[in-house]
Structures are given as C-alpha cells and as structure tokens.
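Enquirer: There are structures below to look over.
Bear in mind that the values in this text are calculations on the coordinates, not laboratory data. Just so it is clear, the model here is predicted, and its values are computed rather than measured. Cβ atoms are built from the backbone, for glycine too; each structure is taken alone.
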Structure P
Amino acid sequence: MLFSIVLLLHFGCFAGYLAVLATQWSDYHTKVRDHKGLILGIALLVTGIILVALKYPHVNYYKVIPKTGIFAVVTLINIRFTNKTFTKAAYYALLALTMAAACIAIWH
C-alpha cells in the first residue's frame, strides 16, 4: 500500500514537471522560469529514493541507473539556465530526456 502511494506521488510529480515544460512550449525562449520545476524535481528525487528503498533488494537497476543519469543531466541543464531563458537546444533536450525517462519507467 505504501509503495503504491509513493508511486502515485512520483507519477504526479513527473506529470507536473512535464506540464511545466508543456506550458513553456510557445515561449521557452522569452519566459524566465519560476520555482515549480525545482520543487517538482526535488519531490521526484525524494519519491524515487523512497521507491528504491521500499523495493530493496529487488531493485530494477536496469531502470534506476539510466533514470538517475537522466535526472543528473536534467539537473545540470536547469542549473545552467537558472534565472535565464532556455535555448532551443536546452528546451528540447529537457523534453527529450523527460520523455526518455517516461519510456524507461514503463518498459518491462
């Protein structure tokens, strides 16, 4: 039951982050971001760690390791563009990495 609740929270944070990116679709190059993405990213990290802890020792490392790498790259991109607007390459990289993480999550 606890695992399912945390998984639902994790999914909600992911969907929220994707929604934040989607709302910037038309003005990613002019709009300075607020802190919603940061808060959702931290929540994603915390819920992801809790999910791994609840699943241990039967962790799907083939999913956890690539998603952790993707999370690190997304974090670096967001750090690079703190209080700045995204470039086209950065914005599309964030979208691609977010969708790649989603594909890894649903892949069996």
Structure Q
Amino acid sequence: MKTNNNNLKRVIVDFKKLTPEILALLVEKYPFGYEEENIIKFKNAKGESVEAVEVISGDTKYLVKVSVKLEKTMENYDEDDYADFENDDPDAVQEPTLDEEEDDY
C-alpha cells in the first residue's frame, strides 16, 4: 500500500540543519547527485523563492534547500564519517571546503 504524500509533515531543511539521517536519505535517493528535474521550486512562508530536493522518511517529507555545499557534501559522503554522531545531530554534517569560484546559488 502506497503512502499518500499529501498527508506527510513537510519540513524545509537548510544546510546548517542537515543531519546524517537526511544526508544518507539524499545520497540513497540521488546516488549520482540530483538533476534540474529533481529540484522543486516553491515560495516559503516569507514569500521567498526556494529550490529544494525532496526525500521522505516515515511520516515526514524533507525539502532540502539546494546549494553548492549540499552537492559537495553528497559527492564526498562516507557513512563512516558520521559513525560517532546521532542520526539527528545537525552539528555532525560539516561544511565542505569550497574552491573560490564555487558559490551557493
């Protein structure tokens, strides 16, 4: 039986709030990275345009804001890097080192 995605709790996740659990879900769903067609565009409660990719866990739909930091972190993902952290620890996922020409979009 398929879950009705409309009844899921929706949570917008910025890179600063990214947890090992959500990162693992992203890498599992998008093992080669996400493409333009995977990006969902919407307006948040403040009326700001947001671009995000979606992953679902249990009763929650996570909308993770896309950024260069997210792409780099997904590219370099190693499950062992997070072995000493709780799955819901937002401090576990560290910002990647970016080249000077790489900026968040």
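Enquirer: For FRET efficiency 1/(1 + (r/R0)^6) of positions 61 and 85 (r between Cβ atoms, R0 = 41 Å, to 0.05), the calculated result is 0.65, so let me know which of P, Q that is.
Expert: Working through the options, I get structure P.
Enquirer: Looking at structures P, Q, which one was Cα extents along the principal axes in Å calculated from, given that it came out as 45, 23, 20? The partial results should precede the final answer.
Expert: Working: P: 45, 23, 20; Q: 39, 31, 25.
Answer by label: P.
Enquirer: Which structure, out of P, Q, was helix-only ellipticity at 222 nm (-39500 (n - 2.57) for each DSSP H run of 4 or more, over all residues; to 500) derived from, given a value of -26000?
Expert: Numbers: P: -26000; Q: -5000.
Answer by label: P.
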